[in-house]
1. If Cα extents along the principal axes in Å is computed to be 67, 51, 44, which of 1, 2 is the source?
2. Between 1, 2, which one scores greatest on mean count of other Cβ atoms within 10 Å over residues 132-139?
3. Upon calculation of relative contact order in percent (Cα under 8 Å, 6 or more apart) from the atomic coordinates, which of the structures 1, 2 produces 9?
4. If helix-only ellipticity at 222 nm (-39500 (n - 2.57) for each DSSP H run of 4 or more, over all residues; to 500) computes to -6500, which of 1, 2 did it come from?
5. For which of the structures 1, 2 does the calculation of distance in nm of label points 7 Å out along Cα→Cβ at positions 172 and 412 return 4.5?
6. Thinking of 1, 2, which structure, once mean count of other Cβ atoms within 10 Å over residues 100-107 is computed, gives back 16.6?
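Computed from the coordinates by the stated procedures, all read-outs in this text should not be read as laboratory data. The model shown is predicted, which means the values in this text are computed figures rather than measured ones. Cβ atoms are built from the backbone, for glycine too; each structure is taken alone.
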Structure 1
Amino acid sequence: MAKDFPHPDPPPLGGGGDWSLSREAGEGRGPRSGKGGGNAPLLTIRAIDLYERPVRFVKPFRFGSVTVEAAPQAFVRALVHVDGVGEAWGGTAEMMMPKWFDKRPDRSPDETVDGLRRSLRLARDAYATDRADTAFGHHAAAYEIQRAACRAAGLPDLTAAYGPALIDKAVLDGLLRVLNTDFVTGMRTNRAGIDARLTPDLAGFDLDGFLAGLEPRPSVALRHTVGLLDEPVALRDLLARERLSRFKIKLAGDPSADLARLAEIAGVLDTAAGDYRATLDGNEQYADAAALAAFMDGLEREPALAGFRGRLLYIEQPVARERALGAPLGAVAERIPFIIDESDDGYDAFPRARAAGYRGVSSKSCKGLYKAVLNRARCAAWGAPHFVAAEDLTCQAGLAVQQDTALVALLGIADAERNGHQYGNGFDGAPEADAFLDAHPGFYTRRDGTVRLATAGGSLPTETLAVPGFASAAQPRWDRLSPLQNE
C-alpha cells in the first residue's frame, strides 16, 4: 500500500498571492532515456490535496449519445520541494465530465464520475514517494502503477490517465513557482525533465532542442462548438455579437441526418462567418470506414456544402475507441485528415493511429500535458501531414482554461475548442472571480454581472499568462472548495 502524504499547513488562502517560498533556481538530473531532461531540478512531492466544486450548465451539452446539464469540477493542489531551493504549492482544475472518459453502456453517468474520483485517489497513491525525481520522472514512475491499479479497479485507461493528468499539472505549477519561472520559459528549457522513456519511438530525438525551438503563439483563436442540441439560429445570433472564425460541429452518426443538419449550419457560416474554418467531431458515432465513406460521398456531392467542404480541416474520432485503432481507415483517409481523441488513452495510441491512417491527435490537458508535448514532438519527427489539434471538454474559467490555453500556445496550435464559456456561466459566483479578472487583463471580462472569458474578439491573449507558475497569477479559494467526494 502506498504511504500517505503528510499534510503540512497550507499557504495563506485567497484569490491571489505568490506561493513560492524561495526565488533561486535549482539544477539536477533524474533517470532518463533518450535525449532530453538534462536541465531539470529534482523535486519531492510533499502533499497532494483533492477537492471539487459543482458546475451547472446554462444550456444542455449533447455530444455523441450523452446530454450533460451539470458536472463537478475537480481541483488538485500539490506541495513541491526542491532541496536547497525551496517549496511551493501548485494547483490545477478540470471538469469531471460524465460518460466521456468511460462510455460503457452498463455504467451510469454518476458511476463514470466516481471513476474519475477514484482515478485521482489512486494517482495520489502512485505519486506518494519520498524519492526525489524530475517532474516528468515522477509522472513516468507512476504511469504503469496507475494503469495497473485502475485496470484492477475496472477502470478504462482513459479514466486512468485523468488522475495523473491533474497531479502533473499541479506539480509542474509548484515547481515553476519554486523556480520563479513562467510556463513557456520552463518548458522551453525543459525544467520538467521530459525524456523519451515512455515514447521509445523518440529515442535519439533531440527533445531538448525540440522544446527550445517551440515558438508559442501570442494568442489562440476560439473554436466554437456547435453541439447536437444547438440551433443554427442561435449560431447566427452569436455571430452578430462575436467575431468568431473557427467552428467545431458535432456529428450524430447518421450520414443523411448529419448532412442535412450540416447544410443548415453551413448556410449560416457561409453568410455570416466570413473567412471561417471548421472541424467535425464524430464522438465515436460512426460504425466503420464504410459509413464514413458514405458521409464523405454526400459531403462532396451536396451543392449546399461546397463552400463548407473547402473550409473543412479534419474530422475527429468518428469511430468508437474500441474499434478505431484496429480497423484501418483505408481510402477514406485520403479524402480528409482524421484525428483521434477518445482513442488517445496511452503513449502508444498515436503511433497505432498513424498506422491505421489517422494523421492527427488531440491535445487535452485532462488526458495529460506531457503526452500532448511528446505527441507534438512525434509530429516534428515524422513530418507532414501529422499534426496535433487542440480540443477540450469544458475547460471552466480559472486554472483549467488558462493552463490549457498556455499549453496550446506553447505547441504552436492556432485555435482551440473552447466549451466552458458557452455551456458554463463563467466563474458563476466563485469567490475568486475578481482576483482572476484583475490578474489577467484581456483574458476575462465582466458581463451581466459575471466574470467570464473575453470571447467577443474571437481569440484569447497569451501574454497575460506569462507569470511565475503554470499560467496563473490568481488562485481558487481553496478554503471554499469541498473535499473530493468519498475521501
Structure 2
Amino acid sequence: MKRGKTLLILCAILVIAIVAIIVEKAVKQHIDTVNTIDEEVFTIDEDDLTQVAIEYNDDSVTLVQNDSTWQISDDTDFPVDQDYVADMLSYFESVHASFIIDDVENYAQYGLDSPEATITFSTADGDSVITFGDFSTIDEKRYICVDKKSVYLIDEDILQYVSGSQDDFLDRDEVYDYSQITSVVVAGDGEANVVYDPDGEYTYTDDYDFYYVDGDDYSPVSESKVTSFVEKLSSMDLTEYETYKATDDDLADYGLDNPTLKVTITGEIPADDSEEDSDDAAVESQTQTIYFAKADDADTAYLYFEGSTIVYAITADDYDDIADVSYGTLRPTEVVSVDWTNVAQLSVDIDDEAYIVNVEYDEKDGNTYTVDDETVDFVTATSLIDSLSLTEVGDDYSKGTEELAFAITLNDEDATVVNVVLYQYDGDSCVVVVDGKTVGLCSRTSMSSLREEITSSILNKGKEVEETEEDSTTDD
C-alpha cells in the first residue's frame, strides 16, 4: 500500500512539473505576425551606388563604382565585366514579396541567423543590407531580411543571379557574334585562307559564296563548315585563366611569344547605336586575332586575344579540334553541284562505251533527256549524281581502273564542261577526280548505284514512250 501511494505521489509531482514547463514556455513564446502582401520591399538604382559588398557562403567580393565604372575594391587591375554587374544589379531594382513577417525575435527559424548570403548596398545616403535565408517549406520561396527588420518571402529567388566569386566578374574575351563572316585566316598547326565573295566567278556554279585561296586559285568551300569552325572558337571554354594582366614575359612563359596556331577572323557586326532587329541596321567590320600555344605532348594549351591581357587555358583536345582545319575539312562534300535546268548535255563513258545524253529544259514540263533522239528516264540518275559525296578529301590516292566517267556541259555562254572520273581504289571506295584534279574518295556503293542507273536508263531508251503509246491505244 505504501509503495502504491508513493508511486501516485511521484506521478503527481511529475505531472505538476510538466505543466509548469508548458506554462513557462507558453508565457515566453513569441508568435510572429505573418501577413500577405504584394508590394515592392526593396529598390536600388545602379547610378546611385558607390559600393556593393557581397558575402556568399565562403566567397566574398566588394565592388566599387568610380566614374560609372565598376572595379574590384582591392584589385583595380582586375578587368570587371560591366555588363555582368549591371545585369546582376538589375534584379534589385524592384524586389517584390508575397508575405511579410513582423515582430521577428527568432531569425534562426528563417535561416537568417547564419544567412546564405549578405549583400550591402552603399550610397551617399548610407547602407542597405539584404540577408538571404532558407526557403519556406510550403511554397519554396526564399526568406530575406532587409536592414535587420522585417522578414519577407520574395516572389523570385534573386540570389541565383548573384555571385561572390571574383572570377565570375572577369570580363572574359569572346568571339564576336558576326552577322557575316568575310574572311578566316589560319596559320600554324592548322592552315586556311578563306574569303567571302558571293559575286566571284571562280567556278562553274554560283552555289558557293566562300572560297579557299591558294595563290591565284580559288576553290569553293562549304559555308556551313566555315561557320562551324568559327562556332568552335565561339564555344571555347574560357573558364580557366592563368593571368588577367599578362606581360610580355608572361606570354613567353606560356609559349605565346611564338604561337603554334594563329586564327584571324574578319566579319560584320552591328554598329554601335544601331538597331539590331532593323532590316537596314548599320554594320561595321571587325577583325579578331587569337593566338594559341601548345607544347608537344602537353595536356593543356594556352591562348590570348590580340589586345587583351588575359591568358586562358584549354585542353589539348580542344586545341587539336580547332587546329584541325584545312581545305580538306572545309571543302563541300558534294562531288559536283549543278543546276540541271542549266545543263545542255551529259556524256558518259562506261566500259569503253561512250553515250551522249542531250538535255532540253521547258519551264512547264521541266527537263527532257534523250539518247539518239529517243527519250530516256534520267531523273534518278541526276539525283544520284547530286548525292555523290566525298567520304574523304585529299589528293594523295593511288588510282586503279577507271570505273565511270561523265562530263556535264552547261548551257552557258562558254559551254562550260565539268569532268568527273571515278577510279577503283579498294573494295569500299573510289578515287574522285574533278576537272583533272584528285579531290578525294567516294563510296564505291554510290558509284555502283549510279553506274547501274545510267546503264539501265540508256539501255531502256524510248521504252517509256512506247509503253505510254500502247496504253493510249488500249484505252481507245
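1. Working: 1: 67, 51, 44; 2: 126, 72, 52.
Matching structure: 1.
2. Values: 1: 25.2; 2: 13.5.
Answer by largest value of mean count of other Cβ atoms within 10 Å over residues 132-139: 1.
3. Values: 1: 20; 2: 9.
For relative contact order in percent (Cα under 8 Å, 6 or more apart), the value 9 is produced by structure 2.
4. Working: 1: -10500; 2: -6500.
Going through each structure in turn, the value belongs to 2.
5. On the way: 1: 1.8; 2: 4.5.
Computed on structure 2.
6. Values: 1: 16.6; 2: 14.0.
Going through each structure in turn, the value belongs to 1.
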